[in-house]
Each structure stands twice: as C-alpha cells, then as structure tokens.
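Asks: Read through the structures below before going on.
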Structure 1
Amino acid sequence: MQRTHIPRVDAEPVAPGTRPLARQLAQWRVFLPFYARAIGLQGSHPTVARALLDYSSVLMDPWGRAARTTAYALRLVYGEDRTSVASELRELHRPFSGVGYDGRAYRAWDREVWTWVHLTTAEALVYAVDVMCGPWPRRDLEAFYRDTRRIGVLYGVRDSDMPADLRGLRAYVDGGVVTVLRPNPGTEQLRRAVLRGDHLRALPLPGVVNAAFRHVLAGPSRTLLFGAFPEPVRRLWRVRWTVLDQARYVALLLALRAATEPLPDRLRMFPPAYCVLHERRTA
C-alpha cells in the first residue's frame, strides 16, 4: 500500500452542524451498517483484533462499547472542540501494547495500525451513509472524507499516509484486505460470538423478553452484520454467502429505511446531534 505525495489537508475549522453529512451522520440507523463493516475490516487485522480482545469490551459489553464509540463520533462531528476530543482519544489508547496475532509486538499509535483503524472507520461510514441514505452525491462524500482527513491529523495520523480522495481511500482499503488481513483467533472469537447471538443476549432485557428477541432477531441480525462485510472479508471469516443471502440483506436494508424514513428528526437522530442541528435551524 504505497503512498504518493498528497498535499496537506486544509485545517480551517468548520462550524458544528455544517460539517459534511452532518444530517446523515446524526441518524442512528446509519450506525448499524457502519459498525458491522468496521468490525469486519478491523477485526480481521491481526494487530487490531488482538488489541480489541486485550483491551476492549466488544465481547463482554458490545452495546456499551458501541455507545462509547458513538459518543466520541458525535463529539467529533457536532462538538465545539474536536481538537480536545481527538487528544482524549489518543490518550485513551496510550496504554495499548502487546503482541499481535501475527507475532509482532505492537504499541499504541503504531503508524500502520493507527492509520488502518482511522481510514477503515471513514470507509465504513461512507458505505453506511450510501446504503442507508443514498445513493449519495459523490461531492458530499468527498467533502466528508476531506473532513475525516482533518480529524485524522488531529489525533496523529500522518497527512501523507492518507489517500487524497475517495478513490484512493477505496484502493487503500481494498489493498489492505488482500495484503494485511488474515484469519486469526480474534476473528474466530468474534465470528462465534455473532453466530451465538451474544450481542442479542447482552441486550438489557428481562430473561424471557431477551430470549424472544434472540429467537426473532438472530437470523436478521447476522444477515445485517455479515452483509456489510466486503466479500473477501466474509471469506476470511468463513461465512458462506449466497445470492439469496445478499437478497435478504438488501431487503432488510430497504425495510429499515422504509420504517425509519417517516420518523421525525427527534426520533431518527441521536439527541446531541439533533439539538445542534435544531438550534442551527432555529437560530
């Protein structure tokens, strides 16, 4: 994954509420395919997978882990001081060190790994906006990616390590899927957790209600999760995926879009994001 020279990103601040895709990223429904795709791309990386299982609560408390990640994302998009948030995120990762599943020692902020996590997060968000709200105009997605590069610089991703545009981003991710990602024990643990429905079992619901939810949602939730994976990542996870599975995935996305589209913004958006956008609209 070689880099060509890339001009530095424009570091001019952008007001909260006017940042690219602000209305789309405010919607909780976008984060469902985002998390699924990010898990596939990051959980298959031999270093990231090991760090996830060593330091993250992704298996024991998947909903809490998702809530904390979402809170940081909302602060970066809608907060007044994204520099402080970026610094906080960087410090949060300072203690991370160990040995990856490829046998290589890792520490917080390893250049290649730090870049992979940031750029696959960006790619997963672009994918999620496109499938839940799109097809979305390319110029808006490009603007979002430029803003994502600004955020990367704030918490230590080198500007020269980030592709200049969406085409470069997709080439970077596609190349990494082929050359970097490998099946590993962490991937297998995550795969088994999904197949067992551990994410549904962790829902804070009474036992009988939880069991009913697992019975109804186990199949659709697996389809939504694995459907967001790039096909090579599904193969790494040993997930059999047929034309019928793909049709089910598309149908579930369409049903989710149809069910949530009529909702008012206050029900379709995360409350902090809704407040920022509502205040700007009424100012």
Structure 2
Amino acid sequence: MRARKVPAADLADIANAEWVDTSRRPYVEGGIAWVPVREAYFADADLPERETYRGRGYHLVGDVAVVHGDAPTDEELAAIVEHCRPRGVVRVKGFLSEMRIPRVEILYGTAGEVRHREQGCTFILDPTRVMFAQGNRTEKARIAALVRPGERVADMFAGIGYFTIPAARSGATIHAMEINPIAFEYLKRNIMANRVRGRVTAEPGDCRDLLSGVYDRVLMGHFDAPSMLADALAHVRDGSVLHVHSIGDGSEMIQKEVADAGFSATVTSRRVKKYGPHAWHMVQDVTIS
C-alpha cells in the first residue's frame, strides 16, 4: 500500500484531500497515521499488504472498534486490537427504548466522540451514547442513488443523519425528525459538517407530531416503522415512495395499511442484513398509486 506519513491528529483535516485514496483505510500506530495515496501522487512509503482479517466481526467507527452481541474472548479482543489498532473497543449489548440508546461496555482503551468517514460523508458521534447504523451502509448508498434533486423527503427517524446526509448530498430537500435529544444534537452538527444546511430542516421530537405537508419520499428506518404507517400515509400522494424497515417481510400488513388509507401500492421487499436466527432486517419500497 502506497502511503503518506501524517500525524494521527490531522486525519480529519486531510480526509478530503485530492491525494487520499478513500477506498482504503489509514493505518494508525501511536500518534502516526499512514494514509493510502492515490496513483500518480507522492507517497512516503510502500507498506506491505496486511493479511486478511478472519476473526471476530466488528465495525470500526472512527477510531473505535464496536462489537455486538456476546462478549469477545480475550483472544478475539487481542486480535481486533492487533488488526485495526483502535483507540478503544466497545461492546454494544443492546438498545433501550424508542430512542435507541446503546447499552455499552468498554472492553479496551478509551471511547468517546469520533469523526467517522463513510462514502464521502462525515459523521460525528459518540458510539457509547448514540446508535450508529453501520450495517446499513449499502442501504444508505442505495437511497442516495434513488433520490432526485428537488424531491421533498421526510426522514422520520433521522438519528445522527445516517440517511439524511447522503440524501441531502444527492440534492433532495430533507425534513429530518429525531426524538433522542443527544442524537439530535449530533444530527445538527453533521448537517453543518457536510455543508447541507440549506437542504435540511431538522426538528426534535416525535415524528408523528412533526410530519407536515406532502412528501415525495418517506424514509422509515426504524423497526417500529410499520406501526406508524398510518401517520406517514397521511402525507403522501400518487407517486410518493415510502421505504419501510421491519424485522421480517411486512408486505402483507403494509398493503392493508395502504388500502385503509385509500391508496393502492406496489411493494418490493429487500433484505438488508441478517438480524438473528431465521430473522432478517428488511426494507419494503412502497410506491403509492
């Protein structure tokens, strides 16, 4: 890997530099970061390629590694630390209430606020205080590709901006709603960090009370979304599209809710990721007619 040597503290400042190869992750050791360099740009060194990691699954959020479910063994934890050299390793044991507050345990090092880069977007967050839906990466990219400039989009469960930021960067006008006050503060910071303030209206509170007017697209990225379909359907028209997340296929129930609201719809179901034994995180694309 061709790389430049920079102080680790400067990573955020050079994230958008022309010479940075954003398809690869920097290698950080101590206070030094080795940043991958694009072809035709100067590099300080050509580092040997690292062996493919085959250990316990984790997500690297900024410089903090996050694991879910059962606690890793000492050997698994040591392998994670050896592989990605994180500032800390955090175990998320679950989430509390509709605010999706993580229940966490710090297994190694320290945690706290990070600046995470993903598909050209910047997300500022503390993974010990708010949820980060990194497993939805493909779905976030898909939504960003689907929205069109000028669309009016409701993000009913905006969180820190997982879908709001990519959609706004694609030119949509977003009405972002978030009930968790901590996540809402990060949402506002991420809107500023990604320079999409002119395209996003962010409001704190229960989305059922905040929906207003008619939307071209409604993002419902929460497993409780099917129970709130009636609220969303009061703000759509022919041609509007809803993206309804659920555990398992909710097509039949969605069709009933749509009919009760006086519409018909085409429903297409997609698997996002495995949620548990015999259970899938699904998203239903619902096109109103």
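Laboratory data are not the source of any read-out in this text; all were calculated from the coordinates shown. Everything numeric in this text was worked out from a predicted model, so none of it was measured. Cβ atoms are built from the backbone, for glycine too; each structure is taken alone.
Asks: Comparing FRET efficiency 1/(1 + (r/R0)^6) of positions 208 and 232 (r between Cβ atoms, R0 = 35 Å, to 0.05) across 1, 2, which structure shows the greatest value?
Replies: Structure 2 comes out on top.
Asks: On to the next question. Once relative contact order in percent (Cα under 8 Å, 6 or more apart) is calculated for every structure in 1, 2, which label goes with the largest value?
Replies: Biggest value here belongs to 1.
Asks: If P(r) over Cα pairs in 10 Å bins from 0, in percent, for residues 120-159 alone computes to 21, 53, 24, 3, which of 1, 2 did it come from?
Replies: Details: 1: 30, 52, 18, 1; 2: 21, 53, 24, 3.
Label of the source structure: 2.
Asks: Something else: Tell me which of 1, 2 gives 52 when you compute percent of Cα pairs over 25 Å apart.
Replies: Of the structures listed, the value fits 2.
Asks: Of the structures labelled 1, 2, one was used to calculate helix-only ellipticity at 222 nm (-39500 (n - 2.57) for each DSSP H run of 4 or more, over all residues; to 500), giving -6000. Name it. Don't skip to the end; give the middle numbers.
Replies: On the way: 1: -20500; 2: -6000.
Only one of 1, 2 returns -6000 for helix-only ellipticity at 222 nm (-39500 (n - 2.57) for each DSSP H run of 4 or more, over all residues; to 500), namely 2.
Asks: Work out mean count of other Cβ atoms within 10 Å over residues 112-119 for each of structures 1, 2, then name the structure with the largest result.
Replies: Once mean count of other Cβ atoms within 10 Å over residues 112-119 is worked out for each structure, 1 has the highest.
Asks: With distance in nm of label points 7 Å out along Cα→Cβ at positions 96 and 256 coming out at 2.4, pick the structure among 1, 2 it was computed from.
Replies: It traces back to 1.
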